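Any read-out appearing in this document is the output of simple, stated calculations on the displayed coordinates, not a laboratory observation. Owing to the predicted nature of the structure, the values given are computational and were not obtained by experimental measurement. Cβ atoms are built from the backbone, for glycine too; each structure is taken alone.
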Structure P
Amino acid sequence: MDKPGHRSRRLLVVSVVRTVFLALALVAVHVVGPSFGIWLVPPSPRAHGERAIALMGQSLHAHGAVWGQKRAEALEAITAARSRGEVNEIIADALTVAGGPHSFLLTGAEQQQIEQDYQAPTHRMDGGVVTVGLPAFMGTAGQGQ
């Protein structure tokens with residue numbers, strides 16, 4: 001049989017351990033989550049824009065004077081923006097410089113439509129000849145693998 005104070009002490013230790021693990025999980029989500037589109041609290045429009053511009057700094061064409069000027073203009077405009085929609089317009093404009101002609105933003109509805117319209121490649125074998133049909137592609141990265 002447990003001593004009178006032993007049970008409450010064990011309960012306290014278990015509670016502290018659970019609290020520490022919960023805190024670590026929350027910190028992990030806070031730090032790593034935004035890379036996967038997961039936030040404990042959604043970012044402000046300004047934070048959203050600044051993060052997007054920072055990510056664009058790794059883009060193919062994000063170097064030189066043209067990008068430096070566009071980056072500065074975008075960051076200045078982001079500080080004045082009041083909504084995520086305004087910030088997304090600024091991001092889209094900056095993305096044309098940082099990412100080149102093949103970079104663009106998709107709205108959630110556009111992304112959903114692309115996923116619905118996705119067509120997988122087809123193939124058929126006739127005798128010893130295999131014919132592969134490759135449809136035009138603009139799907140998600142997961143669908144492209």
Structure Q
Amino acid sequence: MLSHDTVEAKTNTVTIKDFDIETVKNTMDFCYGKVEEKSVFEVIGMLKFADKYDIKVVIDRFSDHVDDSIIKNFCAVAQYAWDLGKVDLKTKCIEYYKENHGEITITKEFAELPVDVRDTILKEALALVKDDDDYTDSD
């Protein structure tokens with residue numbers, strides 16, 4: 001399983017301190033074929049774990065699920081996109097925000113996003129609006 005010259009390889013044990021047991025269990029269960037319905041928050045946890053430990057099958061399988069969850073879970077998906085530097089997902093979040101800012105901006109979840117995430121979403125969405133205005137003005 002572990003092939004590098006590390007403590008983990010020598011002991012055949014990996015100590016995981018930065019994820020809760022449920023996230024690790026969900027991810028491992030999925031890898032071994034146990035597929036159950038998960039909330040977007042559980043899937044995001046699994047994706048963060050899979051990203052850290054480079055578990056491609058989980059990343060490949062669940063990335064689309066997160067993309068599709070923007071509508072109901074915008075802030076959780078945006079936080080995930082910024083946490084892991086998912087450029088395509090950030091772009092989708094910004095575009096979705098541009099079209100739905102009225103409903104999103106007044107939520108507690110949006111107010112609680114980290115300032116840098118919230119500011120980037122606002123600035124980039126505003127730039128898209130300006131680009132749209134420039135495009136329609138030139139007609």
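Observations, loosely collected:
- For -22500 (helix-only ellipticity at 222 nm (-39500 (n - 2.57) for each DSSP H run of 4 or more, over all residues; to 500), calculated) the corresponding structure among P, Q: Q
- Looking across P, Q, the calculation of Kirkwood radius over Cα pairs in Å that yields 19.9 traces back to P.
- Calculating FRET efficiency 1/(1 + (r/R0)^6) of positions 36 and 100 (r between Cβ atoms, R0 = 30 Å, to 0.05) for structures P, Q picks out P as the one with the greatest value.
- Source structure (of P, Q) for distance in nm of label points 7 Å out along Cα→Cβ at positions 12 and 28, computed value 2.8: P
- Source structure (of P, Q) for FRET efficiency 1/(1 + (r/R0)^6) of positions 20 and 108 (r between Cβ atoms, R0 = 35 Å, to 0.05), computed value 0.45: P
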